[in-house]
Structure I
């Protein structure tokens, strides 16, 4: 029988929709349920990675996504579902998860690994996560896993490290600061430096340590979440829903990680891709001799470096270069690969115009 680290709990956040992968990714089919790599939904791949770490696996999701989660992960019991009444940002989601786990195990160590990322190199992933967990447990500090930049990405946040930390055979890096998504020139500086890492949103902490930091840096979140937990303990879900809906919406990076002086970093020893856009997905797949990646039955003439996903009909393309073409039953996306990050603006426009049937 495999032995797992005691008190280790893996939490898989599975919320949001992945707006940059519209029109395939929507509220009804969010990014993490799509088979974007390896023919299996991303959340299924995340669950199987988590099973290499522990048998205490929890899925953190919002109420409206429960049917999808139950369909894709039928082995997950109701007790292993941590359910947000509604999506209210990662500060509240992680706070709810930490309070739920600590209530069940006062010494719980939480690892948060997103449901919608692609990770290759299971041994390296396991080594990095277990190292982060050991640091979190022994030091009672918050720990993040960062990846040295492979290129000057402007779509990711960065973490600046400042000096090495060692304790009884364990090692990590002290964190100097979090940096928001930089412009191209700044990203190039970061990529050339050995001090900067991509922020993978892959965290580990003792739940009591995280909640202590949350009470200090986000007291309005902490107090509201304590009311939510109290309401759920007395079986008053309506009160829990109302209280949760009134909580401020902030990312945990802003509320806690950027403000704490108690943060360590473990460098990642695995391959990682966020798949935040159609162009990034194209880079993962095998192109033809002209650099095209396609799904469907295209006829391509003088067309190169393009991503075409139209599975249900023949597509004829003549003289195209560097385009993204994605079709669903009710929508068609066409844009330059260089503008693939801007697909989220289409979603924002649709939301502003009240065209919810396309969201």
Structure II
């Protein structure tokens, strides 16, 4: 067994049936990526992060310029997982009831009596694409909060459960900011990841052009079903994590908190607010899911560190000093990772921060 698990406290190792399930999930995920590759060129990291969030029962903000196949990627993923998919175009005149649904009065023609009947909105699907979420006012944006957190919507006095699994992906365009309503920090915190969708490489773009300018359609084959995903979500929570690895996730998150008494001077200078406990939960659950799709039966420190960008970039708030010196959230996160190494004492971390900032 890995020393990381034998030298520190950890939860119970996986049962033999769970180990077999990990193998099935790993093999299935390799097949799923191959199916997605029939339609989507590149974006491997984005696909990994989307599937990790789905296994961890989280939600994702996708940020990228138009034309990078965000909608196509998400709808194709839904096909590969045999999950229902709805796309909601967020506009300034969109109302909360346009998302959740509403009660309407219907008359029973046989009795003449009238009664309220709930007409479900597009939120009642397994995978929801909230397209350009920042183009609608906060009142409508907040209609997603109960659905995301509680997996239900309340209309009038009635609660309506959503289909499971339930996965919200919200897209944002980083270029056009006129007429938009940026998501409040508290609402962004509800999203497990913020994922950047970047331009393809030169060779990938050549392949995209070749594929999309001919008369040929690629069909994808389903790999998993909804019940499989629900079982895998339970499996992910049983994956053991060593106490040292868990503490490493906590150390990274606590290093972002500018208002803590022991926070590094660099962080106090660059950040107004840091990440809260939900970020640690996202790192640990995401680390478990990432370990599983990598074919391992426990969480390694690298699983945690590889997810720090998508977990933290929308949870740290930079100030004017950071903007003036060209420090983005990702750059600050990278410098935190350079200073906070696994299994280091607090004194050693503080010394590394001092050396890093004086270099």
Taking distance in nm of label points 7 Å out along Cα→Cβ at positions 123 and 267 as the quantity of interest, name the structure among I, II where it is greatest. II
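Assuming 21.6 is Kirkwood radius over Cα pairs in Å as calculated from a single structure, say which of I, II it is. Write down the numbers at each step before the final one.
Working: I: 21.6; II: 22.2.
Computing Kirkwood radius over Cα pairs in Å on every structure in I, II gives 21.6 only for I.
Any idea which of I, II comes out highest on relative contact order in percent (Cα under 8 Å, 6 or more apart)?
Values: I: 19; II: 22.
Of structures I, II, the maximum of relative contact order in percent (Cα under 8 Å, 6 or more apart) occurs in II.
Hey, distance in nm of label points 7 Å out along Cα→Cβ at positions 187 and 299 derived from one of I, II reads 3.8; which structure?
Values: I: 3.8; II: 2.9.
It must be structure I, since only it matches.
Quick check on the output: -13500 is helix-only ellipticity at 222 nm (-39500 (n - 2.57) for each DSSP H run of 4 or more, over all residues; to 500), derived from one of I, II. Which one produced it? Each step should come with its number before you reach the end.
Numbers: I: -9500; II: -13500.
It traces back to II.
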Thinking of I, II, which structure, once mean count of other Cβ atoms within 10 Å over residues 211-218 is computed, gives back 19.1? I
For the read-out mean count of other Cβ atoms within 10 Å over residues 115-122, a value of 14.0 was computed from one structure; give its label from I, II. II
Which of I, II leads on distance in nm of label points 7 Å out along Cα→Cβ at positions 35 and 235, largest value: I
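Values quoted throughout were computed directly from the atomic coordinates according to the rules given, and no laboratory measurement underlies them. Just so it is clear, the model here is predicted, and its values are computed rather than measured. Cβ atoms are built from the backbone, for glycine too; each structure is taken alone.
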